[in-house]
Structure P
Amino acid sequence: MTAEETIQSELVAQFPFLAEKFRVQRARRLWAEVPADKFDAVVHHLFEKMHFIMLCAITGLDEGATFGLVYHLGVPSGMMLSLKVSIPREKPEWKTLIGMFPGGELYEREVADLLGVKFEGLPAGLRYPLPDDWPDNEFPLRKDWQPKHAVAPAAPAGEVKS
């Protein structure tokens, strides 16, 4: 049994609902979709029992009626598991994981700034990556977002705009 299959087998044994939602993408790359109400249990098991102690990134997705959050978790040997959860667009709130993954604060701020997901428990702080004077409730990675003002197109390479 490969290391990937061992991880899959342990997770499915612990969480049978993952049987149809877990796949080995390729060597050292795993993917699982977790229902929102089961996410805490799965991520705590991964952290405490399976040593997925690194949060490498959080990817935010506008899926229409929902927002997807993909937590890219890793172990020191280089195995990576992408754990996806969907949350409702009409109430885009999720709990912070910075208690477990302190380095995730910037990733959560990025998803908050760009998609408008509110992370409960995330302390107040600077915006990231948008500037502090960015308009409130303007989330540029939402598919339905339209800028309030036109942005001048960039000059072709080698040409200077006056």
Structure Q
Amino acid sequence: MSNRVVEVVLERIPESVEAFKMLLEEKQENEFEVAALTVAALCVYPKDKQASLDMLNALRGPRELSQFDIQFIRDRFMDGKDYVPRSYFKGATPENDYTVSEPYIVAVEENPYTREQEGYSKLFLKSGGADSPRYVQLRLAKNGRWYLWEQFLLSDIRPPESTNFWA
């Protein structure tokens, strides 16, 4: 299997948990869409922490975030690093301070290791501020829907140019 990239288009970032759940209901049978919705849920965190966590819990199904998960997410957003999730949208780079516009496009890639483990899908997303892609792992439930199992999208990336003292 060669690497295949699917560009997922989100017309907007849902701001309410209800709107997010409605969108998820439409998209949950497509693993690429669920990966992109993970980015959208993380983008809500700087404005509304609880809504973002509720969205992530909706993505996770019956396996809610642990206290460790919640603490980890909180730590990743400390020091004003709200740009990290935005970096996964097409066109968002350190040079433009990770500015994005509608529609939001997330390139989601599969590779030979994507379905290495039966019932799971490891999909890779490219950040405009990192040299290598980061991944989300999804799990397929018996209802034919994909659920977020784990995400590795919040690792440090290059900071926005506007914060670079030397640039």
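Below is a table of values for the structure above.
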| quantity | calculated |
| --- | --- |
| Source structure (of P, Q) for helix-only ellipticity at 222 nm (-39500 (n - 2.57) for each DSSP H run of 4 or more, over all residues; to 500), computed value -6000 | P |
| Origin of the value 38, 27, 18, where Cα extents along the principal axes in Å, for residues 47-126 alone was derived from one of P, Q | P |
| Which entry (P, Q) yields the derived value 26 for relative contact order in percent (Cα under 8 Å, 6 or more apart) | Q |
| Read-out P(r) over Cα pairs in 10 Å bins from 0, in percent, computed value 10, 41, 37, 10, 1, 0, structure in P, Q | Q |
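We did not get these values from a lab; they are worked out from the coordinates using the rules stated. All values derive from a computational prediction rather than experimental measurement.
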